[in-house]
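In the part that follows, the structures are each spelled out as structure tokens.
Please treat every number below as a calculation from the coordinates, not as lab data. The shown structure was predicted, so the numbers you read here are calculated from the model rather than taken from an experiment. Cβ atoms are built from the backbone, for glycine too; each structure is taken alone.
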Structure I
Amino acid sequence: MDVEERELFAKSVGRAAAQHSGPALDAALDDLGWVDAHAADPQVAVSTLFGLQGSTNVTSSALDHVLASALGLAPGLGEGAVSVVLPHLGSWEPPARVYGGSVSVAGLATAGVAERDHALVVAERGAAVVPAAGLDLRPVHGLDPRLGLVEVTATISWTDAEVAPVPWPEAVAAGQRALAHELVGASRAMLDLARVHALERIQFGRPIASFQAVRHRLAESLVAIEAADAALAGAWDERTPFAAGVAKALAGRGARTVARHSQQVLAGIGFTTEHPLHRYVRRVHVLDRLLGDARSLTRRLGDDLLARRSLPSVLPL
């Protein structure tokens, strides 16, 4: 896409995200040709949509499409789309285990799995598309029920003839890049809420934005966001699981930092359900743990470096 096409695409997706969420957003994205845009320019399509999902606090089944595409499928978003069973929170390992002629599935899925005909299940040996009707689904109500995650469990008959090898690490990397964009989008929204409040809230006859402690919190939040954004740019250039893991870890850690500082700046109003901050705080805590949380990813990446006894190439930040 050239500059004008990117601007038009971003405006169109922005209008859709501002007006819709869930299946309605999927339908709007289908009308806009987001799937075709993802095939033509994945970086623009993913960064635009997931950044807007983070900033507007809406949901779609685009993560399914990102993962399925990386695994060799192109299922779209609407009718005929395939859900991808995700690992449990904090994990990035395949969500299924093979025992003899059957496979035990224990993971998560996006809300769209209930309307889909098929789901893609990944195990150590490979992956297979199975009927979604054979999965036991339980809505996850925890910290962020608006996200619409569903717990998936099942025991499925599995033969080697039905299983195809898939590039699971590359799919996880694609998902981590997408979620990192969503975390950065949510972080920017939280920082903007805190910034506007700091400019408008008057104490001792002047805006609290003039107080050094408040300015430091806002500045640290911006540094955390820009660091994650820079790592994301490097992850798109490198397209490796290591770079994607670094970007996801920095985005998750940065989002938690921004949430903490924004809450401090907003003070009492930030604790109320009337103020939108709590929706972003809930969302980033869950998104941080999808496909690996910042702490676990940092530990795993460090262990990998020690095992290899070599450093990766420097990211072009």
Structure II
Amino acid sequence: MLAVDVQDLTRRYAKTRRTPEVIALDQVTVQVKQGEVHGLLGPNGAGKTTLVKIISTVLLPTSGSVRVLGHDVAHEARAIRELVGVVFGGERGLYTRVSARRNLHFWGALYGLRGAELASRSSALLERVGLADHAGVPVETFSRGMKQRLHLARGLIHEPKVMFLDEPTSGMDPVAALEFRGLIRELQAEGRSILLATHDMAEAQSLCGSVTLIDHGKVILSDQTATAARVLGVRECVDFELSDDEGLIAALRGQPFVASVEQRAAGDGQWRVVPCESTGIRQVFGWLLERDVLSARRAEPSLEEVYLRLVGSRGLSL
């Protein structure tokens, strides 16, 4: 049984006097295996939020089918709500004037938790996400990272089997983001299934076993993360180091066996060449060896490069 099984899903928003009909999702198919982290990628307005709302039973599909652990969203919404947890970014879903503990007590009560069980589970979750020392502090005093950890605790209060994370590390400092990603890996190790919506390609590459890329309501890529670069038509690329030489880079970009040449990081002399096809990698090496390159090595195209090729830089967190 799949954790999430979306088949030919279409969602239309009806025409009004002020707005035309909008097709937010168009024949979308996505499958998330149990126990995996699946990345949901795409620019703003691509349809990611609509998809998550349908899977979590907030919206109904116009056509197609959606099942969560075998339950149909159109007919078994109540059963699904007990199985899923949703973690938003920012302050949505948090009551900032009260403490972290009281936030968890409120959300736990909505799931039918009471008394000692609710108190025990809340305390355990606050300890787990590193907020035990701030349990009685108003949430409005929390940093962005602390609020996100409280969001995660809120999403776990009813012990869901499937979780939807919406940009969970957006706005965090690098240390807080690293710690939060560690918590995501712990959840996966426990057997939970996670659908992670993110603009951060490095985050998706490090956490997700598979990814789906959506643009304008349509799926343009759905594959294992390790093999997603096949869509570029090549399996390997070349990373090289070069002192500043704009003429050489321009000449390399003009070679018929080169698909793209991009700087890896601004101003550090690190470049990446993606050949047009797998046989082009030898031509790239031969061409570079005849020029004044400091070093060159084989590499694999990153998820970021796949995104840039298919969608462009819209909504990408670099």
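Summary of computed values
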quantity	calculated
Structures I, II, by mean count of other Cβ atoms within 10 Å over residues 90-97: label with the highest value	I
Of the structures I, II, the one that 22.7, 74 was derived from, the read-out being Rg and Dmax of the Cα atoms in Å	II
Source structure (of I, II) for distance in nm of label points 7 Å out along Cα→Cβ at positions 50 and 202, computed value 4.4	I
For distance in nm of label points 7 Å out along Cα→Cβ at positions 194 and 306 computed as 3.2, the structure of I, II it came from	I
At a computed -18000 (helix-only ellipticity at 222 nm (-39500 (n - 2.57) for each DSSP H run of 4 or more, over all residues; to 500)), which of I, II	I
